[in-house]
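Undergrad: Below: a set of structures, written as structure tokens.
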Structure P
Amino acid sequence: MKKMTSEELQKETENFLNCFCNGKNEDKFIELMSQSHRTLQQSYTGFVLKWIKKMADSQYFDGRNEKSVMKCRKIMEAIDDEIFLPLI
């Protein structure tokens, strides 16, 4: 498997979200991720939490992503801004 750059992964993720992210595909992706290696699950959760923190810290948003930013802020409040997850 070819190693992707961050830019390539970001573009592929955009494509997934833009074209394939609907109930069925989302559910399948989530199911597949929940079956992956436990360490990879931990890494993925940490990755998602970093994204949530970045969104929560955003000062520039509009009606298209306002709900995302507000939800992310609530999540960060609920977890006391703690996003560190150890890799064991």
Structure Q
Amino acid sequence: MTRTKVVAGPEGSVTVELTKEENEQRDAEEKAWADGATKRNALAEIHRLEGTVSARRIRDMTTDAGKKWVEDVEAKIATERAKL
């Protein structure tokens, strides 16, 4: 697939193909983004899990079931942090 960019010219904008160097730079950017997917996904899951521990859930920790629930969430968060 040919990559292009829009360049402003004296008679308006024109679409031109990227140079070899620009294509290589774009390839490197895309690789860096793909390589960071695991970290981004782990961070998103950590934020999601942390959001489930509400003030009510913390109050529920006075019961055995509530305490176990929070401990389970903390274990899941630890698993995600290990991916970082």
Structure R
Amino acid sequence: MGKPIATNLMKSDFPLIVHDLNQAAVGELVKKGAEHADLPCSVAEASDIVFTNLSDTPDVEQVVFGENGIIEGCHPGKI
């Protein structure tokens, strides 16, 4: 579900920075114009708005609050 949503955002001219453990999915989005981030915190550092598209609560907790998680890259005004 994440790749189609990301593709639609890019079609609407929104800049996108992506991170995923699935490097093939990242590569496809980068070919379409997205920027790649090595870590979730890097996405947050470079963005004002962060979307996640994860399968369950443990995955969300890891990506947001785990080592190098989104929370580490947050700054005031982040959505």
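Undergrad: Here Rg and Dmax of the Cα atoms in Å was calculated and came to 14.7, 40; which of the structures P, Q, R was it taken from?
TA: It was calculated from structure P.
Undergrad: -19500 is what came out when helix-only ellipticity at 222 nm (-39500 (n - 2.57) for each DSSP H run of 4 or more, over all residues; to 500) was calculated for one structure; which of P, Q, R is it?
TA: It must be structure P, since only it matches.
Taken together, the values in this text are just the output of simple stated rules run on the coordinates, not laboratory data. Predicted, not measured: the structure shown is a model, and the values here were computed from it.
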